[in-house]
Structure I
Amino acid sequence: MASALTDAHGVPLSGTAHGVAAFDQALDRMLRFHPDVLTAADELTTAHPETAMGHALVAYLNLMGTNPADLPGAASAAAALAQHAAHPRELGHVAAVEAWLGGDWITAAEVLDTVLEQWPADLLALAIGHQLDFFLGDAANLRDRVGRTLPALDPGHPHTGFVRGMQAFGLEEAGHYGQAEEAGLAALATNPDDVWAIHAVVHTYEMQGLVDTGTRFLLGRQGDWGADNLFTVHNWWHLALYALEAGRTDRALAVYDAEIHHATSAGVPIEMLDASALLWRLLLDGADTGGRFAPLADAWAPLATADPWYAFNDLHAVMALVGDDRLAEARAVVERLRAWLPSAQGTNALMTARIGLPACAAVVAFAQGRYADVIAELQPIRSMLHLFGGSHAQRDALQRTLVEAALRAQRPALAAALTAERVSRRERSYHNWIQRARALREQGHETEAATAEAQAAEHQRSFAAAFTVP
């Protein structure tokens, strides 16, 4: 065995000096969400196969895509990792990769926490654990995993700024919006191209209804996030959400066509999720989406028929199929999940049973006009949606579906209660106020409905002005 070395953060690993340098470079690319990470990781494992952590990186990159088609690549990298792992840190990564490959995402996250207890500056363990916390909807650990690591890092190292960006997102998902914004802006002061930190700050504005602030922030920093990174599409999606709040459906659709889903899109789940989530919101609002659902449904079709792997993806596949009026295929996804569950094991089985299956069934019911069934599926789980992953902003598509179903089912009291709750949490929202006006009018409260509409119009004007930023 080659003598033990340390990476750029002083964490031990086995291999050669050249292999370790290549690993450090690939890790840097990953922290920046730079597309070169894919090439760098492949070159690392080809030129330096004895560097076990390179195989760990390749395995994680395949797993992070949440695409069943990538699992053979992850399994191949896992085998090479197990063959070359020598240091206890590396053996910890072997256990994490094997757990994730085996469908136990929760244990994989816990193993990485154990690795970080011993080597808190293991930034690969931190970054992957952070993603797993996101996939699992574990807001507390999304926040606290990073908090446990930060004291171990050199404050002057540029990678520490990227960890601040992770901290910002964890704080935001846990509801600490002021601290999250502060941490995100501090991260960007060190690394302006930290697209994860940019997205964390954008989330803080989204959750507070600061659509105008968020729009100006994104437009003003477009050069830092708008192209050439693995998170470009998601940040464009956030701008499109802001456009919807500003009443600029035209702008949202233009962003969709140019940046979110088009003929040259990669067809990977992380991007197709954003496409489904945007078009579904437009469908709920009665907007004309043209023929956009059709190519998106085509892109989702292979995953919709694959063995279940991640319930969050299944939901968004069903949204696309329903949006394209492919109800038979959407129902087939629901039936496949229902038939799979009795013998299924692992984290995704829990996610599917608790949230994924009822959520998919609700989307199909909505398309069929069975709004009472939508309510029956979504109302019992609406406070537990985090259990199948994603962010508050992403999961809000289901909350909106419930509100719209209550309105269409002529359940104005339920709709009024839900919209009052939404306004109390996010007062500056055109959508919340316009839905509240509809609920109040259904109850016969015309004066209050007119007041709610005036609030909606005021916010819409304020938000629309933000899109005039050069």
Structure II
Amino acid sequence: MRMMPGMLPSAPESPQVKPSWGATLRVYLEPATLRMLALGFAAGLPLLLVLGTLSFRLREAGISRATIGELSWVGLAYAFKWAWAPLVDRVPLPGLTRWLGRRRSWLLLSQFAIMAGLIGMALANPQQGLAILVWCALIVAFASATQDIALDAYRIESAGSERQAALAAAYQTGYRVAMIWAGAGVLWLAARAELQATGYQNAAWTTAYLVMAASMLPGVLTVLLSPEPARRELPPARNAAEWLRGALVEPFADFLRRYKWQAALILALIAVYRISDVVMGIMANPFYVDMGYSKDEVAAVTKVYGVIMTLVGAFVGGVLALRLGVMRVLMLGAVLSAASNLLFAWLAGHGHDVHALIFVISADNLSSGIASAAFIAYLSSLTNISYSATQYALFSSMMLLAPKFIAGFSGHYVDAYGYSQFFVSTALLGLPVLLLVALAARAQRAPT
């Protein structure tokens, strides 16, 4: 079979000669991998601050579960980032691009916008009105999605396909550590800043969110010190119509040409792979509040056990993807992600128990780390390097569109049926994913 540019072999998935364990592990010490660890932290920090952690803050401030669920639609900015991905892929930023290059200039601009939005969220008070807080959250979400576009392209262009699983694992490790800092860390900071034992205290949250804004600085420093990947020159456009065709149409047409009928199957899998985790995650923090867990309890459990199991999960997912192939680990991650939601249903009936919370959060972070490392490697393998930013943005946007939309109704569902049934329902949402992974793996092995 003649390979088209950017296309990966359909079969076999794994190389005939597997690397030694020593060679496999040394990949994690390479400079490109270590850079991706730091940049993954910068990418993961904003997400919970406009979704999960924000839901804890809003619930503590007395905002209803239904409103919290609807406000999660702020996260739809991540689901539509494909719309402006061609601009990030092609348009230079005056001054910055000449200094830093195409990828790093967009990374730096988006990081400064994230910091500005977080400062605005820090100074807003939800008990006095949600408008300012929501607008600042939208700025953070939009800038964070833009950072994701540039960073995904930077990662894909920084190494060959044989290194993408390791880069994905490092990225996911940094990403998950940042989510824990933005989840457990912000709760711990807010608890330390409280001046009284009970009640909502906005000043404590102000302190915590200002620290989160400052936590973007390591990502800024990494961008400034990292090399720009080799630029792939694109043929110059003769007119505006030709530029628009190359920027907007060709990235999607290229994907359809390369995968033909398999494209529909691949897009369906991408659209629902993380549905169990995303829909469940919006109500996780309101669940902790309603179950009587304090900020310190949630922070301590997530910070210690969550960090450990996240690191283990991302590392195991990356190593297994290198050794066994991405599709096998993709199936494992799908099974574990759905199963871990059933543990939250058990916890809802079990009552307030810190040891039980440790077990559930540990299992959830382990499964999420494995699934995410495999999924990022899978998405990267689908991308043509000529259109890396736009195509990867399309894939990662589709991953969030349906789950984020459904998650907006999660508060209404909990109000009507309770937490236990909600968590069971989110687990059942993962069943079609297993079928789609199996079909995608079969299609990948089939001759074309």
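Read-outs throughout are calculated quantities, based only on the coordinates presented, and are distinct from any laboratory measurement. All values reported here derive from a predicted model rather than from experimental measurement. Cβ atoms are built from the backbone, for glycine too; each structure is taken alone.
Where does the value 12 come from, among I, II, when relative contact order in percent (Cα under 8 Å, 6 or more apart) is the thing being computed? Can you show the working numbers first?
Values: I: 12; II: 29.
The correct label is I.
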Of structures I, II, which gives 23.9 when mean count of other Cβ atoms within 10 Å over residues 54-61 is computed from the coordinates?
II
Ranked on distance in nm of label points 7 Å out along Cα→Cβ at positions 302 and 406, which label among I, II comes first with the largest value?
I
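Consider the structures I, II: one of them gives 3.2 for distance in nm of label points 7 Å out along Cα→Cβ at positions 70 and 374 as calculated from the coordinates. Say which.
Values: I: 3.2; II: 3.8.
Of the options listed, only I reproduces it.
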